[in-house]
Each structure stands twice: as structure tokens, then as C-alpha cells.
Structure I
Amino acid sequence: MKILMTATYFEPYKSGLSIYALRVAKGLVQLGHEVVVLTSQFKPDLALEEDLEGVKVVRLPVSMHISKGVLMHGLRAAARRWVAWADVVNLHLPQFESPNFARECRRQGKPLGVTYHCDLEMSGSLLNRLAGWGTQQRQAGVLRQADIIVQNSLDYAEQSPWLKPHLEKVREVPTPIDWGRTTPEEVQAFKAKYDFQPDERILGLAGRVAAEKGYEYLIAALPKVLAVYPQTRVVHAGTWKGVLGEEAYQAKIEAMLEPLGKHWQSLGYLPDDEFRAFFGACDALIFSSLNRTESFGIVQIEAMLQGTPVIASDLPGVRQPVLNTGMGKIVPLRDAEALAQAIIETLGEGKAILPHVEDYLRRFAKEEVAQTYQTLFEEVLRR
């Protein structure tokens, strides 16, 4: 099968969407399919074509940045060419230019599968909000045309105003993770490398700095946590500086962090083996997101796989890992008091993987997810 995947950003860009798309693409290649990913050359020094472990990556130069999105030079011609090549097309949304691919699929009679990662609820500047609204409006027609829509959870799809009209086409497919557990020796080596002390309680944050992450509520909750567990440190792993469209939020958070001193640390983006050890080294992972721009959170599953409980916001999709495993707590949105109490209780309970959790977590192995995609693509090709 020849599969064209499209995404605004792809490797080496780091986000939940780009990591998801890379894992699915690699998984499909391992199943014997040809995969081309059409994406943006978001940095001018990136190769226009590249092979990533069998995945052909085609990058188009960026003509213009619009908030967090881009316009790509030569996209219409590239869409025409690569849709003609493909047996099936898989668009990863949000994607401002997705209508170009949908139009070509309709014109050429090619099946269209959409992976819908999230609604866009943009905050900050008027430009950000208008860009988010405009992208959603442009995608509405793509969703109507799609033969199948993949989402992380039906819980999210049923609450999304953009997916609700298309629930008959929505398929729940788990988020792909690299299945693997870290060893106690690897965790100890990680702790030594980053100077984690034996008496410290480590609260993990994982992901890029972005307004929807709600870090300000964790900062507000921390004094109450420190009153009970004074050796608590928040450790962030992920992209901290230079996140497109998040410069003002980053500056706001950095100003709020100044009084916390040693109780907050950022490690930057970690390689995969260190990320596993990071999750294993944490006493709890905090996932305090604020809106539907967050639809699930791969890092929740990755933390639970290492035995680490998660404290997550009560958002559609986001709450599902804790509800299905019992590993952690769910807290109301924008409630620093409730977040502090949940952290204190979780630190008092300790870490453990409950016996029933293993089967639930195994559904997220990237090999299982790739098999599911293959089945869905075969289904639309038979229609």
C-alpha cells in the first residue's frame, strides 16, 4: 500500500502530533507499506527530502508563518503529485492547508483518512485566536469529506463541536508509544546525572511550553505542596525556549518562576531512553492542561508504563488514562488548590502499577497502533 501522510510539522520538530505521526509512519513501513510524509521545511537548513528509517520525508519551503501555522510554497503542485502517487491519504489535523489535499483526493477519487488530534482553542494575541478560528473553519469541509476519522478517544470526539456531526465516521485508536520499561539501574543513573537527591519528591512535566499546558496553576499550587513536602522539585523535560507562537507565555512563566529557585528545573528535550528514565524517576507526572487543544497526552501513558501516577485535568480525552487505570487523580480545571491537594495525596500514596493496568497500556504499543491503521486503510480502500 502507498500511503501519503501530511502534517504541518514533522521530525525533527517535537510535539505530540509530530511524535505520533512519526511512530505511525515507521510502524506502517515495518508492516511493508510505502510511506511518504509531506510537511514543511520549518527550518531553512532542513533537507527538502530525507529518508527516516524507510519513511520518505518531503519538505516544502515555508512562504509565510501564520501564528503557529505556515503556508508552504508549491503545496498545490505537490499535493497533486503525491495524491496521484498514493493509494490512501492520511491528513494529520490541525493543518491550515489541509483543504488542498482534500480537494485533490476528491478530484482524483482517492480515499481520505483524517487523524484529528485536537480542536484549536488558541489564547494570547488576536492573531493567534483568528488563526485558530480560521484553521477550524477551513478544516470543517475536510471532516465532511473524510472517509474515516481517527481520534484518541470517543470521550473527546463526543465533546468536540467539530467532531460531533461526524461521530459515525470516528474510530477510537490509541496514541502510539514506544513500548519499553526502564530498569532501576537506568533510573538511578538518570537521577545521578541530574542531581536528584534521595529525599526529594520529583514532580514531572513533559512537553513543550505552551499556554494550554496550564503551568501557572502548578506554580500557584507549589507553596502548599512545599509546606507538606519541603524537598519537592518540579522538573520539566521538553522544549522550553523558541516554541512558535508561545514567546509571551514563556516570558510570563519565567517571571513567575523566579521566587521558586531550586524547586523548579528544566532539562530541555531528552532522547527516548532518557525520557523513559525521567518518567521512572518522577514521583508523579503533572498534566494540568486547560482546554481542548489538549486531547489526550501521550506522556500520561509513558509515565504510567514506568509506574508513575499522573495528576490530570478533568478534560475530555485527557482524563481517560487515569479513569482507566486508577493510577493518579483527576482535578478540576484552573484550580490550584485542588491541584495542590491531589499532589499531596498522591505523594503520600507512593508508586505502583496495578495488576489490571498492563492490558490497557499494551493497547498503546506503536506496533499495535500501526496494525489498526493498516486495517482502517484496507477498509476504506474496499469501499
Structure II
Amino acid sequence: METTKLYYEDPFLQGFTAAVTSCEEGKGGYLVTLDRTAFYPEGGGQPYDTGVLGEAKVLEVHDKNGVITHLCNKPLAVGASVEGKIDWARRFDHMQQHSGEHICSGLICERFHCDNVGFHMGADVVTIDFNADISWDELMEIEQLANLYIYEDHPIDIQFYRGAELDKVDYRSKKPLEGDVRIVSFPGADCCACCGTHVVRSGQVGLVKFLSVQKFRDGVRIELLSGKRAHRYLSECWAQDVRIAQALSVKPNASFAGVERVLAELSALKQRCAKLEESVFAQTAAQYEGKGDVLLFEDEMSGDSLRKLCDAVANACGGRCAVFAGTDGAYKYAIGHAGGELRDFTKKMNAALSGRGGGKPNFVQGSVGCDRAAIEAFFAE
């Protein structure tokens, strides 16, 4: 006998009384069926409800051939009357996410003449896949339309259709459907076959916020937040913007301009540092003019700076210049020899000093995993 689905009669029902029709021990707990339930089972891309039945926790809910099974952590007496209470925060979140997805999918499919080919309601975000190429700017236009629809607080219509009646309904569906088909209609935005729970007015979605759009297979994958999730995300973004603005001494709505200013200042400082670095390297090179082979140790520096210093000294000393930058156990190196051949030397050095690297015949770069004493001993051979 099929379970009466109270969540279809009233999606806002949070508590109910039902009779236990069966209870069997199963994997992970006890499999309980009731004559009626407000617990939504996993299906249609929407996760199952959780909550309690009497003193038993409801861990999972599943539907098989119309019979709803509740996986509980405790057994319940068959024939007993039990009070059920769903985790309303979880359920309402799912309703907001699901209804927000319908509104956005309907608007997208209408504008781009495409199909929703994938939908997943995760614990953090909702992902939707479409077989169309949609840009970020176009998605922002859809977001504005969706939020306007939500703001206008349209009533939602949910009906069951079958046979000839169903044939008259223009609705979205991934496959042909038969029997009693539940059609969820957001008039003016979407009409879709769906078994999930939804809000009863569009205003109850609160708002929607797209997070990203990326190429996926033959179309795009979109990340979406609705309701409380979207509000929490935007609140966190604003709080972060305020902190950034305070650090930059600007107003929160001017933080981007403040970042641009700092980036410009940083670019100017980098150019100035590069010129100073070149001057210091030239002075260092002058100290080793005509000195032959040179071994230098420096503090941490970028790979580009390491190369420039090595080039400057190698061109001046007339021999092989090896520069090691870093600390014991983690040195980066650059070795240059104008007109020389370093590949065999580098291979031998890497083997002796736990190193790796390579390059051109007259210039190599890499790293070694040894201390300064080991390096000095190798070059003293």
C-alpha cells in the first residue's frame, strides 16, 4: 500500500501523526514505513528530509514504488501511533533552492532555446547544466529577471495531469512521461514536471545569485544560490568588502578603485626595485671581473633574479659562476659559463647534492636538497 504523501498536500507541514506499518532492521539502522508521512524522500535532484519519529532520529528517506521508507536509528513498534517532525530549516532550504532553480532554468531555456540537462542540489551550491553557450553578462541579465519575478511574489501552481490533459500542457521534461505527472508551474517563468517540494509563492524564494558559469561538455555548468544561502553569501561578501575598504582607506563601494590604486603603486615599486636590483647585480659583477670561477650564496630570491645575478657575474668573471639562494636543505641554483659546457657538470652535481634541474649548455637552473657545507665541498673538488 502506497504511503500518503503529506508533503504534497502541504509543503509547509512540519509536524504530523502517523501509524507505523512496518519496521525491519536494515543496513545502518531500522527501516520504518508509515501510513502517511511529511518526510520527503530523495528524488528529482532534491535530497531527503531528516528529523525525528518519536524518539528515533530519521537519518534517510527513500521512495520505492510509492512506499516511503524512513531509515531510523531506533526501532518503532508496528501499529503504534508516532509523532513526526521534520528538520524544517533543511527542508525550507531545499524548497528555496529547488524553486529558485526552476525560475532560473525556465527563464534560461526560454531565452536560449535550450534544455536543462543536469541538476544537482549540493549542501553548499546548486549546479545546473545547459546545452547552450551562455556568457556571464547574459547570466546577469537572467539573474535580474529572476529576482524581479521573485520580488513580484507570483503564486505557484502545482497540479497532477495524465493522458489527454497532460498532452495539452507545455512543460519542460528530460524524457516522455506517462501516468499521473506532477506539473510545477511558475506562471510567466517556468512550467516543468517535478516531484520535489516547492514554495507556494515566488517571494518565498527570497533571492537568487549566480556564482559562476563554466564550459561543460556541449554547453555550460552554472552555480546558483537561492534564499538564505544567497543572503548569507552576499552578507559575507559585503563584510569582506568592508574589511578591504578599511585596509585601503576607502568607502566599501569604492574598494575596487582602491585595489586598482594599490596595484598601480605596486607595479611602480616593482619597476623601481628591478632597476635597483640591476644596479646591485652590476656592482657585484664588477667585484669579480676576470676572477675566473665564482661561487656565491644569497638569501631567498626569485628565479628571475637568480638568473640575472648569475648572468651578470658569469659575463664578468670569465669562468663558471654558480649562485645558490635559500637556506640549508632548500637551495635554488643558477650556474652560467659564457661559452662553456655545463650539462655533464650539472648532472654530476645533482647526483652528489640531491639536486634536480638542467637547461642550456652554458646556463642551468634547478635546486638541491643539501646544506651549504656540502655545496662548498663539491665546488672545492
Structure III
Amino acid sequence: MVQEPEIRWGLDGVYIKESGICLIDLDNAKIYYRGYELSELALKSTFEETAYLVLRGKLPSKAELSEFSNELAMNRELPKELLTFLKGLPSGLRPIDVLRLSIDYLGTLDRDAVAKGPNEEGKAIRLIAMSPTIVATYRRLTTDGSVPRPRHDLSHVANYFYMFFGREPSDEELRALETMFITYMEHGMNNSSFTAVTVASTLTDIYSVIVAALSSLKGPLHGGANFEALRTILEVGDPSRAEEYVIDKVRRGEKIIGFGHRVYKRFTDPRVSYLRELAYRLAVSKGGKYLRLYETARALEDAVEKHLGHKGVHANTDLYASLIYYTLGFPMEYNPANFALARIVGWVAHVLEYWVMGGKLIRPMERYVGPRDLKYVPINERE
């Protein structure tokens, strides 16, 4: 008797490659980027320094960091063709879709973007640098009609904030946004990173790889949850209503966005602890409704832990990340795009690593369960 192949639904527990980029240590509830604990990087490092680490495998020297930071700064400007393209887009589009369309369009401007070429890393650095400009430009075009110019004297994150809001961030705002971008930069073989590697295994160009990854990220079970989590907090609105909300959701058997994770079942996502603290500090600084919304998120976390914690459902990063972005002033529809502006570094790192390893074409199998040996009947003889 032929043994039926085992189906690992959702590729649960399947390993597709070796990697030196990110370790999710489930035994010790820690996350590492290239051997460095994420919680330390997120609170002390910068986007440029951590991006260099993730992409190139080591912390940079002062000279290396200066060169890398300058490379990012010099590649922020949009080509005039893309700016014209953005001006022609209607308002009301999802910002992550604008980013996806723009990167796809950039690929059409690159005559060499037919297949993997010798300078894919250089092109990837350009996309990392240019993506915040795309998002901020669309924001300004559809609000005040202006076209912001990137500033080369500001850091990657500070320049994005400046272009988006038209002012430089305070020290507190800058540190918060740096922490967010570092936190979301990488997280192992998640769905969008797997998508990037799968598409890259065909040896297509880097633009197509990032477009595919963005298409994955926008889904509500991935980066789209960053948007929906804030809706949950705003819907509840007050900490006194949190437990009643959770009990009602449990009774209906409905998901509570901002809670639950494919990987973290035995404990809360280790990133939540410092994001919770960051959300609290920002809320205290801003006061008013922001403090009430933080308290609402905290009450939701307590209620979910009480009623669903025994089932492995705990707060995930989206709960507090969505609130942090809201407190910083970002409209909620920009949350998935902000996620992408950070995660693009991780996508590129995984793709470059896979190509270096030989990049075998990813081609899984499926088990056929349909009928066999059916006889064709001409259409005029069918009932």
C-alpha cells in the first residue's frame, strides 16, 4: 500500500533554508538579529546601523556607517517619471498599494529589470532609500498638494518624518519611530519574507520580488492587522468596556485583532514588552485621548490574557504598534505602509542570502484528491 504524503498545512514546521539573519528563540523568549538581541537594538540603535547589520552581517564601523548612511541619503530622490505617476494617482488609495504600484513602475523604468542581474543589491538599497519618499510624497500630494523634497542632512527615519509631516521630529518622536522601524525590520521566515524568497528563487528582478512581498504583507493576517488593531482599540474606546468586548468576541467565536500569533503560543511576543512601555511613555507625553486609548489597549490585553491566555492567545506587536503610530500622528491607513518601509530590509536580506546559497527554485508538491478517468462528453451531449 502506497503511503500518503504528509500535508503540513500552512507549511507548519517546514524549514526551507538555513539563515544567519534572525533567530526566534522560543526556549528563552528572545529575538536576535545576526546574534544581537532585538530589544537592545530597538532601544539603542538606529535604522541605518541595524539595516547594515541585517544586510551585511555585522555592525558597521564609523566609516562604514557613514558610507552606508550617505548611500541611503543620496538615493532618496524620486525620478521625475515616478513623480508624474504619483501625481496622476487618485486620493484614497491604500498607501501600501501606492508603494506597490510605484515599485512596480520603477521596475519598468529599469531596462535591465528582466531577471536577476549583477547589481541587485545596489538596486535594493535604492528601493530601501526611496520607499519612504514614495509614501510621504503621496501623503502630501493628497493632503496639501505639495511635493516634499528629501533632506540629505537628516537620518533615514528623521527624513521620513520630516517629509510626511513637514517638520522635524522631536527627540522623543525620533526615538519612537527608530524603535518601530528596527522592531519591524525583520522576523524570520514570515509570510512576506517567504513570498520574497519564493519569487526570488525564479531569478526574477528585485522590483518584482518586493512587489510580491508587499502583496503578501497587506493581507489582514499579516501587515494589514497593524491597521485593524487600532480599529479595535478605537471601537472599544474606554478601558471600562474592554472585558465586556472580549467576552462578547469569545462568545461569538470571533478573532480579536492585535492578539494571537502563529509563532508565539506559550508566551507573549517578546517585542510587546518594550512596545507597551514605549506606547505608555508617548501617551503620557501627549495626554488626553492618547492616554485613555493606551489604558484601553492595556485593559484589552489583560482581558484577553484572562479569557484566552490559556489557549495560547496573547497580545502581539500590532496592538501597541498601531497605537504608537497613531500617537505619533500617522493616519491609521498608513500603518501597513510603515510596516513595509521597515520590513523591506529583511526581505532584501533574505533574498540576497538565498541567492548566495545557490537559490534553488522553490517548487513544493500537492496531494491530488479529485476524480480520475472521467470521460469527455461533447458539450451538445451534456445535460
| note | If Rg/Rh (Cα atoms, Kirkwood Rh) is calculated for I, II, III, the one returning 0.96 is structure I
| query | In terms of relative contact order in percent (Cα under 8 Å, 6 or more apart), which of structures I, II, III is highest? | reply | III
| With semi-axes √(5λ) of the Cα gyration tensor in Å, for residues 62-221 alone derived as 30, 20, 17, matching label from I, II, III | II
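Taking mean count of other Cβ atoms within 10 Å over residues 6-13 from the coordinates of each of I, II, III, which one would give 22.4? Walk me through the numbers before you get to the answer.
Working: I: 22.4; II: 15.6; III: 8.6.
Clearly, the read-out refers to I.
We did not get these values from a lab; they are worked out from the coordinates using the rules stated. Please read these numbers as outputs of a predicted model, since none were measured by experiment. Cβ atoms are built from the backbone, for glycine too; each structure is taken alone.
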